[in-house]
Structure P
């Protein structure tokens with residue numbers, strides 16, 4: 001019995017997926033296809049197998065676990081980017097050193113933290129990238145708020 005063969009473009013229309021997604025599924029083995037010349041083709045039976053597997057996965061999916069909100073503080077990570085138009089590189093370095101001192105004497109409740117500093121002298125801009133817990137990011141942003149409210 002001769003079966004119909006579908007091109008990538010035809011499958012994209014049938015499955016309402018992008019052609020590159022269809023190709024990726026073929027390469028990953030999710031859809032069984034064969035190369036005829038330079039073109040990938042998928043037979044009716046392979047299309048049915050793929051469609052049946054997709055349908056079966058959604059119907060027979062295991063019940064979802066309830067989220068463990070108690071472990072959320074260990075799983076959450078926040079990042080912030082602070083950019084400052086600097087007056088000079090000394091100011092940028094001073095702020096960077098202050099932030100580094102905060103990290104060295106950090107509160108244990110902050111968890112894992114990271115800080116990256118970039119200074120662009122050609123445009124006189126400093127960029128501070130900060131990563132960590134919400135409590136840590138809050139403390140750092142409060143520090144920047146204090147710096148902004150200081151009067152000389």
Structure Q
């Protein structure tokens with residue numbers, strides 16, 4: 001015979017299982033193929049402009065998916081490009097926002113963990129959600145951002 005305690009325990013487990021299942025969400029992710037397409041578009045734009053840059057594509061958590069360093073680009077731009085992309089991804093906004101804040105006197109933005117407050121990082125969005133970002137480094141801040149925008153536009 002099934003005891004009342006067993007029935008209550010079974011019901012409790014069912015409720016807990018339903019609650020846990022309800023907490024799982026579906027989310028879109030940036031694929032390697034899409035990241036390569038974005039990087040290729042940015043590379044084409046950079047080459048058309050004669051720019052020597054690093055192009056970094058990251059996922060929504062700021063983890064590197066693709067990295068390209070065009071010929072004769074300074075090595076220091078590798079980490080800067082990754083930082084710009086990571087900033088745009090994890091803060092869900094262009095990295096220029098932080099550069100502007102600092103320039104406008106909000107130096108506290110320098111203390112944000114994981115932020116690279118330099119222009120050139122652009123979020124990549126899908127259905128209104130940030131699924132990754134592109135960071136470009138090596139030329140002027142405005143040119144880096146224009147190349148990043150060209151790459152991000154290839155995803156749409």
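Here are a few things to note about the model shown:
- Mean count of other Cβ atoms within 10 Å over residues 76-83 - structure with the largest value, from P, Q: Q
- Set P, Q, criterion FRET efficiency 1/(1 + (r/R0)^6) of positions 44 and 92 (r between Cβ atoms, R0 = 41 Å, to 0.05): the highest-scoring structure is Q.
- For the set P, Q, ranking by FRET efficiency 1/(1 + (r/R0)^6) of positions 68 and 124 (r between Cβ atoms, R0 = 25 Å, to 0.05) places Q highest.
- With FRET efficiency 1/(1 + (r/R0)^6) of positions 36 and 132 (r between Cβ atoms, R0 = 30 Å, to 0.05) derived as 0.05, matching label from P, Q: P
- Here the criterion is distance in nm of label points 7 Å out along Cα→Cβ at positions 52 and 100, and among P, Q the highest value is seen for P.
- For the structures shown (P, Q), relative contact order in percent (Cα under 8 Å, 6 or more apart) is largest in Q.
- log10 I(q)/I(0) by the Debye sum over Cα atoms at q = 0.08, 0.16, 0.19 Å⁻¹ derived as -0.55, -0.85, -1.10 - corresponding label from P, Q: P
- Source structure (of P, Q) for distance in nm of label points 7 Å out along Cα→Cβ at positions 4 and 140, computed value 5.7: P
Where a number appears in this text, it was derived from the coordinates with a stated rule and is not lab data. All figures in this text were calculated on a predicted structure; none of them were measured in a lab. Cβ atoms are built from the backbone, for glycine too; each structure is taken alone.
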